[in-house]
Structure P
């Protein structure tokens, strides 16, 4: 496992924000769309409802609204931002980057902007990338966002996937501080991993250069989410546990030191399996899955903001963020809040 070079400054999260669309789709609503039941969805996933963006809401709109809340809490103006990273698998367009649309909407004229595609791990990937930019001295104030409009990519006839996903965005402002005595909300360690041998178990197979959408295949819905649920579950549990353990080891901590785990919000059974293997009780695990479903790159970011604003995490707490997504990708971050 590669080691971080000595940090030139402390990187800290100075503000968080989130945005959820107004429309709520309950399990009862899904019963009228596909062959499923509220009991089936709840017992297997823990999801009771999810948010669905309006037709005229793009991913960049969700991202911008979450960003403004994070910036307000961080007391940062748009002009102070010098880096914007948007983690998403549901971009406004193939190009330009959704981050550039966010830049325009915020008026962040001094920022360099790009997207990251790491599925559900995207926010934690973006957090580590921003940390390295800041530590290298190239940037000082980063806005990182996980944002998804997954309702635009769901096959609403596939009951195994359409019940899982929702729309939303979460954001954080990350800043550098040369004062090593300032430990508030500092990032202690980060790890991230990929396994390209497992690209086929969670994928949108069509719409890219490998399989363009044509008049001949348009009816096959190849530009929607396909998932092998059992394989995803097996890989997710093992990968997130390993990532959590390695991030804690890098920070010089153990599971006993964790005050709150904020895991990817994909499935309650996965969350319970991970925390059980880490030996972390339910009362030290933040879960909002039942309200929003799986919002991919936005999930950990939204949960972090809710935990922050609700007082579920407090100054001095050790926080573990951990996620897993298509790619396969997985990551973990430890923060002293």
Structure Q
């Protein structure tokens, strides 16, 4: 029988008003025998109503969502809401401080470790707390991601398809449309990753609705991506009746990412030359990239091709690549 979380919150989730504090994950190390890792959290509550959980920093080098939640933490007031809003801007704080996808403490990738373990590594303990203490309290979860240091996305929002619950899918599609990103896509588990190990999987186990995003990437922040995130969060609060107002509309292109043939991987190490751009429409069999060997420049370049028709949703950023790196992934148009 696993024990309950060892993380101690400084906030009372049921207290009216606004609270700012930390989640204390006690972590004994050489330099701090009785220390803790302080994960910042903001809770706003006013009356009865739904709970929205907004998360960023699940991957520490994905910054657009972190900026959007910092802005929201400073501006949203409890009197403007009906219900509760929980903000977790740096979900994997060690990774966020280090500017890395994974934690420098245990190399944990938070978005591949749900449902977590209350007695496990630092990142496993974080995952357990988020799923069992935060997601469990929420009606809608929005986990803001982008491509981080190695990928760039067309700014987009996403939902994870639940093949066994059409009613849940309908609610998710309505929320996805309300988020109003320029592009939205329906995700299935990326090859080999397992949908249940993500925040979306945590929400599904807890019977909650969850959206994600891929707001850009390259380890930078753009004003356009932050605007998309902030508009999306405002729209979600309105859509679920937590704040008043009208959803700000945006024509959203809906895509599906349906399987491994939507992805292009490097088959050899080398220097990759992309042959298409983000937003291009491509055909199955079309060249996607050439991989060169500058160490032996006379060697023939290796050509990688697309296995499917589709819209180029994502591309790799660093020029050097090794076998197994994702170079592109596609989406195919579907109707709302």
Structure R
């Protein structure tokens, strides 16, 4: 636990901020707090999990600065009073020390809290393409690291599949991981790779309050990796509903929006359905495992479980031979999509 007094002390002593109110924010590993200043300014203070490599925290700060230089809406890093990201103890008697970072608060409504429309999904794709174009010249060796949430490393999760309790889900996950190893992984070497955000889920994508069809930004770059560009699109699709009467709509709209700004080649488009399926398998395994390890935080860890479970059941249609062709034709404009 991190007390309010500790947060106020960190804001004052480490960043020189005057704070009148503190609001805890959800998080899986880190402890996040929204800070309100007397002049109306707002910040997010992050107490980083002790296990995180300081180099990764520094990479994220460097990435945010890079995005600002490219005019991409992003949180601004608040410089500490002394040097690099400071370290604090959770309380004055604790022996546990954690890094502390602070960024400005990025305003907007979460995509998870607004109605999902084709226009909005297309806007998500466009924004992610702008983001990845801005990151295309961001050189960062630390982004190519072993990381559980990196789809291109999905094989590493096989020992954790046993944590998926439902036998039907477990069977689906195993089948998808087999498909990834046999068909997808060999093709990843032939497509573009760069640093990507890698976590455009509806809680991280913000829309403008007064113009809800416009994306105001993306938050949380903790999952940033060096990976195929197609993976960025696939991750965003995996968190949208793929069931119902038009199961491909979300997938097509996000991919189309991305393609309009940062064109995808045929090889990349062909990989996206399988990468969507792989991301669903990755999410299923990791959340099952982590909810077992951290039952006190299982509600947050499993917050997307209903959508992920439904998508896992429906995704085989998307990466079937016919589904892949239908998806590719639609992304390239051969099949009109409704705007509802």
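Here are some notes:
- With helix-only ellipticity at 222 nm (-39500 (n - 2.57) for each DSSP H run of 4 or more, over all residues; to 500) derived as -5500, matching label from P, Q, R: Q
- Taking distance in nm of label points 7 Å out along Cα→Cβ at positions 107 and 323 as the criterion, the largest value within structures P, Q, R is that of R.
Read the figures in this text as sums done on the coordinates, not as results from a lab. Note that the structure is predicted; figures quoted are calculated from it, not measured. Cβ atoms are built from the backbone, for glycine too; each structure is taken alone.
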